[in-house]
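Nothing in this text is a laboratory measurement; each read-out follows from the coordinates by a stated rule. As the structure is a prediction and not an experimental result, all values here were calculated from the model. Cβ atoms are built from the backbone, for glycine too; each structure is taken alone.
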Structure P
Amino acid sequence: MKILLLFFVFVISLVSLEAQTLDELKAEKATKQDSINAIQKRVDAIQKEIDNYPGWQLKAYGTIGGSLSGFNNWYSQGTPNNSSGNIGFTVNADANYKAENFFWLNSLKLNLNWVKLDDKDDPTDDDGFQPSADVFNISSLYGRKLSKSWAASALMEYRTTILDNFNDPGYLDLGVGFTWTPINNLVVVIHPLNYNIVFSNEDAIFESSLGTKIVADYSRDIGKINFKTNLSMFQSYKSSDYSNWTWTNSFSYKVWKSLGLGFDFALRSNKQEALNYAINTLGDTTATFDNVDNDLQSYWIFGLTYSF
């Protein structure tokens, strides 16, 4: 009986000791977590000082994706003898200068892609790579600070294609207004006085006009993840037919040193481009601004990334 009693006392002591040890571990974890949080706050404060430090801040990264394939006597498909390929890449680059009383923000976005399908049984087909994605965008924003979050600003933004139909169309926005920077890495441009100059051989479709320009740009590094999103909108005072917007997004995840995985996608709405496509590509001579299908434009690319 005594032995059994001693055994129960021993077990209860072990349980109590284990509970006490667990509580001590939890208390130690809470203390260390508080220390980690305090360190993270100091790191964030230092990073904020780095972000706002006067001088140039340069950053660039890109995505590369592609595939090549070849088939011989693969009878289950419509073209049993063919070679095909898809090659594309994007480049995102920023060159920003920040000072106590002003800032100058510059960015470049490039997205090029080529595809080919060579039917070896058809000697008349095109066996070369053909452009399938063609995006070029460059912008420059100068701001003179009025307060901590607001600045009087001027913007120049140009976008076009460079592989096919360079500057046809091409869009050049020139405007003045105000820029709002409520938090780090977020820039919101509000320019009620902006002239959207459109370059094109199709003067009956594309027309320049005065309007409001709104741009929202946000970028951030979270550990190994790099993220950038940009929304550029123009609202024409002359007609909504001349308004347009483009939303681009870039993600990259660093896997090893400067190499990683990247994903880019974009959306666009532009009624002038939709009408030009309907008339000059599809041959629809009855298409007008009133009846054209202004379908949402989009693209995406996934592949390897390299950060500079």
Structure Q
Amino acid sequence: MPATPVFLITGASSGFGEAIAQEALARGHHVIATARGTCRLTELESAGATALALDVTSDEATLAATFRAAHAVHGRITHVVNCAGYLLEGAVEEASGKEVFDIFNTNVLGTFNVARAAAPYLREAAKEPGQMAALATFGSLGSWLSGAAAAHYCSTKFAVSGLTEGLAEEFRPFGVDVCCVEPGYTRTPILANGADGVNHRVKTARQLDVYMHQETDAAKMRAALDAFSGNQPGDVVKCAKVIVDVLTKEGVAKGRAVPVRLVLGSDCLDVVRAKCESTLKLVKEWEAVSMSTMRDSEAPREEI
């Protein structure tokens, strides 16, 4: 009989992290909820979670110490879910070097940091007979389609999805499942401007007039983000149920392998299909040119 799963979740103070933590707790799983500060984890603590401070951008030694402390709570860590991340709104020309570094540091390097720190604990858990071990990262609809005024965020999500595919191959021999969750527009605070006390949607300090005119794609994207905020069609609670099902191979995922990329939401499904079709169309259109760049075959040598 496998031991009770132990979920370590980053970014658990709101959005997907909080919803996944609540779902795991409701199923009787152990949860170690983490965020940069524990003051916003009191509700999860009341529900039975252990709260720990964890900043995914911390140095290697600090993260290692935090994972040791987390492991000591229940003597194991079986599932790690990295939900920490935010959105940077602004055209590429508008963003400062620091603003770009900061979002990549959290969304991409933070994912790498968590995976590296989690690896030995997940390998250890997977050795136990019948015990599952899994790592989940967070991509997005933006992993498949970028856009004006959101290129920084989308490029981090492209990177996370690519990183996850590599991690899946590295962890597979040890029996550790790896999944990149790629949700569409889901009703979380990510598009709100500090509505829950934390700014998940950061706007570049510099905003140039040339990108603010209504006819530009950047201006249209800003307006779309405003319109979607609080009106996203995806249900984070329903998403959390599917995610926990997938990571534990229960419910809708029973008898199925953990997918490397888990697309959630009809809007994300539409984007993935359109992206695949447009890419295949592009490949076909340029196929002859692409093939023309190959080296000519060597002429067969005459037999002596």
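Values for this structure:
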| read-out | value |
| --- | --- |
| Percent of Cα pairs over 37 Å apart derived as 38 - corresponding label from P, Q | P |
| Winner on relative contact order in percent (Cα under 8 Å, 6 or more apart) once structures P, Q are ranked, highest first | Q |
| Label whose coordinates, when percent of Cα pairs over 18 Å apart, for residues 153-288 alone is calculated, return 70 (choices P, Q) | Q |
| Ranking P, Q by FRET efficiency 1/(1 + (r/R0)^6) of positions 41 and 65 (r between Cβ atoms, R0 = 30 Å, to 0.05), the structure that comes out highest | Q |
| Value 3.4, calculated as distance in nm of label points 7 Å out along Cα→Cβ at positions 129 and 169, assigned to which of P, Q | Q |
| Value -7000, calculated as helix-only ellipticity at 222 nm (-39500 (n - 2.57) for each DSSP H run of 4 or more, over all residues; to 500), assigned to which of P, Q | P |
| Structure responsible for 20.1, with mean count of other Cβ atoms within 10 Å over residues 33-40 calculated and labels P, Q on offer | Q |
| Top of P, Q by mean count of other Cβ atoms within 10 Å over residues 225-232, largest first | P |
